[in-house]
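A.B. asks: Each in structure tokens, the structures are laid out below.
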Structure I
Amino acid sequence: MKEQLRYLSRRVTGIDLNGLTGLYGYFLLISHMWMEEGGIAGWLIPSEFMDVNYGNQIKQYLLDKVKLLHIHRFDPDEVQFNDALVSSTVVWLKKIKPPKSYEVEFSFGGTLNNPKISKDISTKILRKEPKWTRFPC
């Protein structure tokens with residue numbers, strides 16, 4: 001099944017996900033074909049993609065195929081889901097061709113509407129930074 005998802009996500013976006021990518025990565029890319037141009041999506045996904053090598057293709061999608069609007073990372077010490085074994089991130093994106101360079105809001109802790117810290121980060125910086133969890137510091 002994962003090979004079928006890998007094939008479909010590659011066909012839809014042109015991005016070949018690493019075999020270690022969690023299922024959420026495949027669904028994120030595959031959903032691209034269901035989104036209307038200009039549509040906005042919000043995804044609650046594990047934060048792991050922000051720092052691991054197999055997350056590079058997801059970051060490529062977020063920077064090259066859509067306009068990344070906001071990433072909010074929940075503080076792992078502030079439990080959001082009692083049965084979750086991973087830390088969670090909310091990713092907001094818009095299905096439009098992204099500008100070459102723009103600012104993306106990164107926030108951490110608290111709630112989506114009232115984070116502990118928030119900062120706009122240039123996509124120029126994001127392209128060079130392998131570990132996105134260092135933001136919004």
Structure II
Amino acid sequence: MIIEFINAQPRTSIIIISILVSFFISLINFFVLDKEKMRTSRARQKELQQEMKKYKDNPAKIMEMQKEMMTHVGDSFKHSLKPMLITLIPILLVFSWIRGVFLETTIAKTWFWYYLVSAIAGSLVFRKLFKLP
């Protein structure tokens with residue numbers, strides 16, 4: 001049934017699949033990410049960027065701020081790594097299935113671009129809905 005729908009409506013089905021995958025990723029992020037830590041870390045990064053603009057003539061002060069900035073960047077990376085690792089294997093499995101199925105459709109050469117555009121759009125919507133950082 002699913003394969004028949006994919007063969008009959010390849011563009012619609014790749015868009016639906018990408019939106020479902022985006023929803024899955026956003027849902028995992030919603031439950032796994034420490035949203036408050038991410039927000040405070042990113043807010044501090046923005047503050048440091050603004051301060052660095054003020055002190056562009058003082059290299060010593062900029063180096064000090066860059067050290068602090070790197071700690072916040074590292075913290076953000078650590079927090080976002082866990083949901084990424086959780087979703088990695090399911091996403092790889094879905095991609096291998098998609099690739100195999102869509103090679104036999106009329107959009108065999110362009111399915112990835114349909115997927116990419118609709119996944120980005122879906123991800124933006126779900127991030128807003130789940131209020132993710």
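A.B. asks: Have a look at I, II and say which one yields 0.75 for FRET efficiency 1/(1 + (r/R0)^6) of positions 43 and 99 (r between Cβ atoms, R0 = 25 Å, to 0.05), as calculated.
C.D. replies: Details: I: 0.75; II: 0.05.
Matching structure: I.
A.B. asks: Which structure, out of I, II, was distance in nm of label points 7 Å out along Cα→Cβ at positions 3 and 51 derived from, given a value of 6.0? Provide the component values of the computation, followed by the final result.
C.D. replies: Values: I: 3.3; II: 6.0.
Traced to structure II.
A.B. asks: Still on this structure: For which of the structures I, II does the calculation of helix-only ellipticity at 222 nm (-39500 (n - 2.57) for each DSSP H run of 4 or more, over all residues; to 500) return -29500? Before the final figure, lay out the partial values.
C.D. replies: Values: I: -7000; II: -29500.
Of the options listed, only II reproduces it.
A.B. asks: Thinking of I, II, which structure, once percent of Cα pairs over 17 Å apart is computed, gives back 59?
C.D. replies: On the way: I: 59; II: 67.
Considering all the candidates, the number was obtained from I.
A.B. asks: Computing distance in nm of label points 7 Å out along Cα→Cβ at positions 19 and 67 for each of I, II, which one ends up highest?
C.D. replies: Numbers: I: 3.8; II: 5.0.
Of structures I, II, the maximum of distance in nm of label points 7 Å out along Cα→Cβ at positions 19 and 67 occurs in II.
A.B. asks: Compute relative contact order in percent (Cα under 8 Å, 6 or more apart) for each of I, II and report the one that scores greatest.
C.D. replies: Working: I: 22; II: 52.
Largest one: structure II.
A.B. asks: While we're on this one: Can you say which of I, II returns 0.05 when FRET efficiency 1/(1 + (r/R0)^6) of positions 59 and 91 (r between Cβ atoms, R0 = 25 Å, to 0.05) is computed? Please list the in-between numbers first.
C.D. replies: Working: I: 1.00; II: 0.05.
Clearly, the read-out refers to II.
No value in this document is a laboratory result; all are computed from the given coordinates. Everything quoted here is computed from the prediction, not taken from an experiment. Cβ atoms are built from the backbone, for glycine too; each structure is taken alone.
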